[in-house]
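Listed next: structures, encoded as structure tokens.
Read the figures in this text as sums done on the coordinates, not as results from a lab. Just so you know, these numbers come straight off a predicted model, no measurement behind them.
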Structure I
Amino acid sequence: MEFMRAAYGKQYAPNTRETVRRQTIHQFEQARVVDRNPDDPSRPTNSGKTVYRLTDHVTAVIRAYGDDREFRDQLARFLEQFGSLQAAYSRARDANRVPLRLPDGRTLYLSPGRHNKLQVAIIEEFGPRFAPGAEVLYVGDTADKQITLEAAALAALSVVASEHQKLPDIILYQREKNWLYIVEAVTSHGPISPKRQRELKQVLAQCPADTIYVTAFPSTAEFRKYAAQIAWETEVWIADNPDHMIHFNGPKFLGPYRSGPTA
């Protein structure tokens with residue numbers, strides 16, 4: 001971004017790196033101009049160690065520029081190999097994806113990383129234990145942003161999100177009880193704090209379902225880091241001890257609150 005400003009006079013705010021990645025670097029990957037994390041394809045998308053490198057094949061094309069014949073030959077060779085290279089790269093990336101089996105039997109594949117492994121545990125372990133029969137209406141993904149979105153079902157519940165009102169990581173709906181489970185998966189940040197709970201309540205302001213707020217952690221050690229930030233009248237689930245819940249006060253356990261303070 002500093003180079004783009006100095007060389008091209010294009011100024012980007014620091015928090016627009018994600019826009020550059022999704023609207024420029026992502027297309028470079030698809031075109032086989034660059035590889036993401038060639039040293040470790042399993043590295044999570046949002047890792048601070050993420051790197052990009054020109055592919056060997058496009059480097060050969062660039063180095064030939066200036067020699068018309070050699071450049072044409074290298075370019076033709078690159079274009080001839082593009083399809084097979086793209087398929088091979090896709091297979092390598094897919095091999096590291098995290099499988100998620102939904103209650104309806106479908107299998108989805110999330111991008112690599114601890115966060116998505118925790119999301120799989122929430123749906124496959126938390127769901128059957130504490131939200132039996134619940135439908136999966138939404139699952140976020142660190143790379144694809146949303147891996148499944150049941151837009152019609154969410155619209156029927158008046159759940160609307162915009163760029164300024166971010167959905168939680170997972171939304172489950174238990175139709176028989178009319179309970180909506182709002183779940184945040186925490187591996188590095190983002191528990192349901194009082195501030196986050198207020199934000200979510202704004203997103204759900206018109207929702208007729210009773211809402212249960214759950215923060216999920218991969219381990220007890222991870223939970224301890226954020227225990228002081230958890231909002232009252234919410235639940236905590238820990239993946240390495242899946243049969244138990246931690247209840248943060250209130251007159252009931254694992255139930256919605258129709259009114260009262262948000263802590």
Structure II
Amino acid sequence: MTYCLGIVNSAGLVFGADSRTNAGVDYISTYHKLFDFTLPGERAIVLCTSGNLSVTQAVMHQVRRDLKQPEDENLYTLPSLYDTARYIGKKIRTIQEIDRPWFERDRIDFQCNFLVGGQIRGEEPKLFLVYPQGNCIQATPETPFLQIGETKYGKPILDRLLQYDTPLEIAVKSAVLSIDSTMKSNISVGPPINVIMYQRDTFEIRHRLRLRLGSPYLAKIRQYWEDAVLKTFEAMPDIEWQDDVGVDRREVLID
């Protein structure tokens with residue numbers, strides 16, 4: 001399992017991803033899931049992956065191969081972020097169709113998801129989620145983040161903290177906290193955590209972060225958050241019980 005998220009707002013984008021792909025009792029493996037394809041001055045493109053590792057690695061192999069040949073269509077020639085998301089979707093379908101008979105024969109789940117985000121000169125920063133079927137959806141000012149993988153534990157924090165005009169530095173902290181909260185609740189998500197912050201109209205990635213197991217910063221924010229939540233919880237007003245709500249007295253009197 002994995003957990004990746006992307007955030008888009010008026011100032012740029014934030015991406016975060018864990019690195020764990022297996023969390024068995026005696027076998028834990030990690031793989032990089034956050035990839036930066038930037039052409040300085042022209043475009044900044046970031047990809048995040050989740051799902052079947054053989055499929056996502058094959059897609060990434062084809063993406064890199066297209067850049068080296070180069071093909072007529074690749075990450076550096078596509079005219080828009082939407083076209084880039086559709087390009088990734090086609091790669092997913094191609095790999096799945098090649099290996100589908102063998103996956104289905106052995107009942108292997110071969111689905112995967114990608115986050116595709118960044119900015120191409122002439123466009124606003126954009127963020128897309130590409131589904132296993134190759135289609136995609138786009139993040140909007142009303143819903144400025146997208147998640148893939150183990151999403152449920154980290155979503156409440158993002159729902160409460162993020163707006164389209166949230167400063168990037170705050171968005172980065174919310175992303176790290178969302179991933180850390182997911183790691184707290186699910187062993188299948190784990191470090192190292194990779195984070196990228198992109199400032200709009202710069203067309204380069206200037207801010208990267210890698211938080212390894214035992215990182216002092218991770219320990220610090222986890223303790224700070226847990227203390228703050230407990231303090232706030234203890235200060236909440238007591239429940240004011242209401243008698244007779246939803247109670248039929250005739251039922252109470254009947255034995």
Structure III
Amino acid sequence: MSDSARFALHRPEFLGALVRGEEKIAALLKGSSFTRASGETLIEADTDHRFVYRLLEGWACRTRLLPDGRNQFILIFLPGDLFAVKSMFVIRHTDAVVPVSQIVAERIDYRALHEAYVRDSDISTRCIWQVMEEERRLHSWVTSLGQGSAEERLALLLLDFRGRLILSGTLPPDSLSYQMPLTQGQLADHLGVTSVHVNRVLKAFREGGIVTVRDGQVCITDLDRLAQRASSLLDVHERATSAYVGANGKRLVAHD
């Protein structure tokens with residue numbers, strides 16, 4: 001995957017800075033790797049937190065637990081993601097970050113990263129781009145929650161995971177299957193529907209020959225039709241990027 005493809009919608013003149021910033025942050029993180037078990041909180045909600053992270057293996061989520069026990073998965077972090085950049089700027093994290101599988105991650109104290117951020121424009125450009133990338137994903141997901149059907153949301157989510165795993169180099173470019181550690185209950189917490197509804201949509205996708213999700217394995221049998229289901233919710237980057245939708249993405253039309 002080209003360096004350019006990894007940075008969604010970047011201005012071309014900043015590509016060099018983004019690539020150099022990526023390399024410099026990797027050097028700062030080197031030697032700091034650690035492991036966390038699934039469900040072992042990485043960042044507690046409503047706390048000051050010192051670290052910024054790079055996820056190397058496994059999946060994690062940013063989540064908000066409501067007082068009555070309802071839960072919302074806000075963002076899913078995948079291998080290669082830089083996250084909790086906000087630790088440099090805010091005194092409290094409003095939401096928790098929890099692994100949904102065993103993870104291997106690297107971390108850096110926010111003070112060390114901020115010092116490098118101030119000193120090196122490549123590092124600051126890369127950090128700011130990460131905030132913009134999370135904003136892009138959140139805008140897509142807010143639109144999905146507000147306007148999309150359960151079928152459209154789930155199709156979008158499965159495409160999002162595929163695209164990001166390919167762009168990070170975790171999957172080969174033509175891959176149609178990947179491991180997904182989210183349970184149906186966790187998918188429901190992200191999609192904003194019940195577990196029963198998630199099961200119903202997954203069954204329809206399976207019986208329709210579009211995608212099968214079983215025992216943590218996603219197997220896409222018809223990428224074009226899956227992309228068609230999500231077409232109304234895809235943003236301009238996802239629609240034009242084959243890692244998400246395959247070679248036919250640009251011909252998508254809104255699905256009724």
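Upon calculation of Cα extents along the principal axes in Å from the atomic coordinates, which of the structures I, II, III produces 54, 46, 29? Derived from the structure labelled III. With relative contact order in percent (Cα under 8 Å, 6 or more apart) coming out at 19, pick the structure among I, II, III it was computed from. The read-out comes from structure III.
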